[in-house]
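What follows draws every value from the coordinates through simple rules; no lab data is involved. All values reported here derive from a predicted model rather than from experimental measurement. Cβ atoms are built from the backbone, for glycine too; each structure is taken alone.
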Structure I
Amino acid sequence: MTEKTGVRFEEAEKKKGVILTSIAVSFATLGWFTRGSPTVLGAVALLGTYFMTGDRYQWIYIWKKTHYRDFLGLRVLLYTIFRIWLWERQGKTVVDRWAEVAQMKPDKKAFVMDNRALTFREGDEFSNRISWYFKRQGYKPGEVIALFMETQPEYVFLWLGLAKIRVTTALINTNLKGGQLIHCLRIAGCKAVIFGDEMSEAIKDIQKEIPDIPLFQYNSPDREKAAILQDTSPLAAELREMSPEPVLDCEHAKPRDTLLYIYTSGTTGFPKAAIITNIRYLLIPLGVQRAAQLNSSDVVYDPLPLHHTAGGVLGAGLAIVSGCTVVLRKKFSASNYWSDAAKHGCTAAQYIGEICRYLLAVPPGPNDRAHKVNVIFGNGLRPQIWPEFVERFGIKRVMEFYGATEGNSNLVNLDSKVGAIGFLSRIFSTIYPLTLVKCDEITGDILRDANGRCITCGPHEPGLLLGKIDAKKAILTFAGYADKTASEKKMVRNVRVEGDCYFNTGDVLVMDHYGYFYFKDRTGDTFRWRGENVSTAEVEGIISTLIGLKDAVVYGVKIPNIEGKAGMAAISDPTKTLDLQSLAKGLRASLPIFARPLFLRILPESPLTATFKLKKKELMEQGFDVEIISDPMYFLDQKTQEFVPLTQKLHDEIIQGIVRL
């Protein structure tokens, strides 16, 4: 319980006199009650002296402010740890847990989409047909089959059926085509592909490149007569011949066997296939259910793609693991979000990435508060719009959380603290072994002390978040990726002691004196200009607010013979209504001069991943080169602080150093 070097705790310092008086009165009272025992009285006196000297009074203040929050967090953590430990000890898998849940209320709706639904009984029977079909096709335990399909009620039961015969499913992003699609099939070692009829064109384009991979086309019940692609099997039609009874002669899986491959979002290059084990799939929805205080009577709105962790594990998992009804949507729609929630009686809802900003951008309407949603959970709600979002839509609880598909470093905001992505108790910080360590914010390189150990950050010091890897504890394991080399790159060794190992999240966070964490930037995204570090995430949030909640991506671009990188913002403006003068004025009022983007690029559409995160890798590579970029670009004139068109002549003058920066 030693305070690390950091920003002064001014709030506690202002109340030092009151805090010290309270400590003195409390220990004096305790001393009076124990006056009959000299030994106990002496111990009380020593303890009182200890807390009244140095800065230790601040810990009393922190405890007073956070003890209830910490109690809630400890209760959630211990319950989740115990249940996962018990399930692992019992050898329970996702298939086992599903069997229990499906028998509780078999005629209750499990997944709903539009006017179609599958009950728990119907979903179980459908998954059994899948098991029988692929068992007869000769697929064996440990083999991998890809699932390439848009959201529909049958989606989860397709991979669940494969899991019943111990076949692993690789969930493929439906936005992928050509080389990236082939890459995802190859790195997971897929032996077959199940694809929806709506994805037939993407499959047709690569069919000649994957002659060794059998293809199975599943026609949705809405499109039973859709044409079957040549040289593929008509899965939906052939399933009718399969038995709805479970396969009984299959060896039982283990909790740490691979259940799914889920691919990283690809914001920083080609997607990597992250391993999702049975026990990790059980852990994620269980933790969210407990933290959000949900039960099986809740109806959860999940408009996110099912090939990603947020939609397919966290959201859909609440049906599989907890027995909730989950309402799906084929594609996210900001204008229909609240009407969907109201129509289906949803009591909880998910968000991710930029979704909340899109919801705020929709003109106010009667559905804004016509819903029954009590809690929303997800990650990516920017602090700049948090209060407005909660007020407009009447949300009682926001459960912002932090985590990665493959990572073991998870945080959750249990008390709706605006802007916080989660917390760790300052008093009992060793219970959950996450740590912030100092790093070079530009390169992401971890800084170490003279002994070769990582340097822990104090309050309000930006640092890289690391999570301790402990293979003995399910909540702290790191299964990694299909590519073992990629897995090794995410590990940091000798962090605190010789031989320890931590997961590198790649994210720079900041913790305040109360233990709340705030997202600052991805390592490598922060850039340096005019001797100052510029956080792209912070600038993006400010620009988005200034331009009416439109998409904005900020990154650094290199200018020849100039130290550091200049800021550049790519703004989505499909309606061509961006007011450059208003933007320039807002930037002058909101950002210091070093943080204002020098270059603007106007995009015809939003550069988003399937999980509503903003892409920037390709934008960074193109920089502000007018010869390869056809989009309109502008330069922030250093004298007038107004944006002017970036012409070939101006571009050349910047490159040649004629224009002073």
Structure II
Amino acid sequence: MTGRLPFPQAAVKWDRAAAQSALKDAEKIRAEILSKFPMDSWADLPLNRYALGTDQPQGSWCWWMEFNSQELGSMRGGAAQKHLIFRRKADGSWWYLSKRYANEDEAWKAIRAGYLQAFELAKAGRFPEIDTIESIEGGYAIRTKTLYVYFPNDLLPIYSTAHLANFIEMFGGDVGARGVIAANRYLREILLAKPEFKGWSGWEIMQFLYWWADPRGTLHIVKIAPGEQARYWQQCMEGGFICVGWPKVGDLRQYASREDFQAQFMSTYGPEYGRGVANASKKAGELWKLMELSPGDIVIANKGTAQVVGIGTVVEPGYTWREDVDGFPHTVSVHWDDTTQRTIDPVKAWANATVARVSGDLYEKIRSATKLPPPTPPAEAPDDLWLEIQSALTKRRQVILYGPPGTGKTRAALEFADWWLAGSKEVTQVTFHPSYSYEDFVEGYRPKKDAGAGLALELRDGVFKELCGRAAADKDHKYLLIIDEINRGNVPKVFGELITLLELDKRGKSVTLPQSGDSFVVPDNLYVIGTMNTADRSIRVLDAALRRRFAFIELMPDPSLLEGEGPEGLKMNDLLTHLNARIAKAVGREKQIGHSYFLEGSSVIKDGTEFARRFRQEVLPLLQEYCYDDYSKLAEFIGPDIVDVEAQAVDSEVISDPARLIEALNKLIAD
């Protein structure tokens, strides 16, 4: 679509006849699944027929749900934990959600019993109760798609909690505290009441919603080289796919997680890259990118650094393992929109990259050269992270964004607020610190000058009490409180007795404040986002009362945001990958360096002097803190050309000279 039509007009315009033809194909897939997994077979279903990561995962239930049934709605992407249990291929160990189980067999018995209970509740029409089944509670997408396969007339084939919340809000509803199944049923009820949907199946409604108002965010644009000098291009063009090498790791769909795959890649191909751990890690990331591409994303096929041989759009089924493509079996299905070869200005970053992200500006230049019309992303499509934050706030009313320093947590909170509140002024930002108190946050006595030029104590409302009062008086609007560095304050002391009122079922209930005697409530339309640096403190040591009442979303360093050349040809993404690999190994993943340190707005720093200043004043002090003045460890992080271990000092001349600093860091990356 070129823009979002009003709903009634869009419902008329949508090609329902074409969708009904596709529905027949979807029903064939569903029938095949039912023949392989009859509902009554679940009572004795073995773990290896359910889980990913086994020796033959292609026949498993989770394989069918994620990879073999896109026609029934997608649940691809995200972490493997969504499947509730899986086997790590790298070392053969099992992961399952709750550690109260003694082993994988005990975990599987509980999970299987949870599914059987869900089937019985669905047969009885008691769908909301399914969300309370503890053993399958964490598998939002897998349990919803599983139930859709067996009960297609009772649910919509929409499996993302964030997407459900987004669609519900679009049609004037409020997901509230509903679980994923209850939310699905609620959205279905709202939509089936619309006269435009009279006689439509749930599958047709799903297809329409994603056509009309796809919430999946902006398009990914990547360049992929189909072999050296595009030697596989002809086969790709004729077959409708793009392909890359690294065949020894096998079908990517056999890996239960990115971490599982990366471990196998490093074991298989690491020796070929010698000491270049960062290079091997980068190549693993390039290959895994194929698993992250979704229908609608843009693929540019390149030949060298200055030729584009084709531009296309990813189509179902996305990633596929094709053994008939000799040596290049990793493929993604693509509809090639333009196969006219064009020459462009050389892109240096393409010289050593098989798969690379393409910026919007570069894509516009390529598109102009190939005369291809611009893509049509969903109108006003929100960022995926915003949808995740929205879903967490809708369910819990408060969420904490956590991760290493420099990962953009505060920026993400503010950008989300601007999108979610449509630029309104109903957002308040505070920063916690060790001296921040209950008196600052809720209410307390503060000195003021009296009439006799002396001092008197005055009872004043704090930030939280004042904001709750405003929200309670304006219940038609959402109010948002952003608490920066929430872990630096003594949260139980700052919130006091009000920590209990944050719970969704306690919202609107009144307590009497001890100092003023005022009756106080936390209204339902007040939401809280906290941010915390895991370099300061792990979420594991946070107060238990806080952990119970907040949802948590992790933001980690993203080297892909730094693709392209920085000052004097320094590859920032390689630098970040290399640094963080060493930091994570030595002091833990929670103390990595964030990508924001090397960004100017949304672009990679280009100025050498500014880069050197940031490295010297912001990155280096952080690394020194991690090392506790152990200069041998610091030298492992940033190299002997910058750190003099014997002198127990950093070479001030190197870090003050942008050219010498960049030269030293380039050597570090090459090692």
On distance in nm of label points 7 Å out along Cα→Cβ at positions 293 and 421, which of the structures labelled I, II is highest?
II
Figure out for me which of the structures I, II the number 6.4 belongs to, where distance in nm of label points 7 Å out along Cα→Cβ at positions 317 and 437 was derived from the coordinates.
II
Top of I, II by distance in nm of label points 7 Å out along Cα→Cβ at positions 133 and 533, largest first:
I
To which of I, II does the computed value 22.0 (mean count of other Cβ atoms within 10 Å over residues 125-132) belong?
I
Suppose helix-only ellipticity at 222 nm (-39500 (n - 2.57) for each DSSP H run of 4 or more, over all residues; to 500) works out to -9500; of I, II, which structure was it derived from?
I
Starting from the value 2.3: which structure in I, II was distance in nm of label points 7 Å out along Cα→Cβ at positions 85 and 469 calculated from?
I
Given a value of 2.9 for distance in nm of label points 7 Å out along Cα→Cβ at positions 549 and 565, calculated from one of I, II, which structure does it belong to?
I
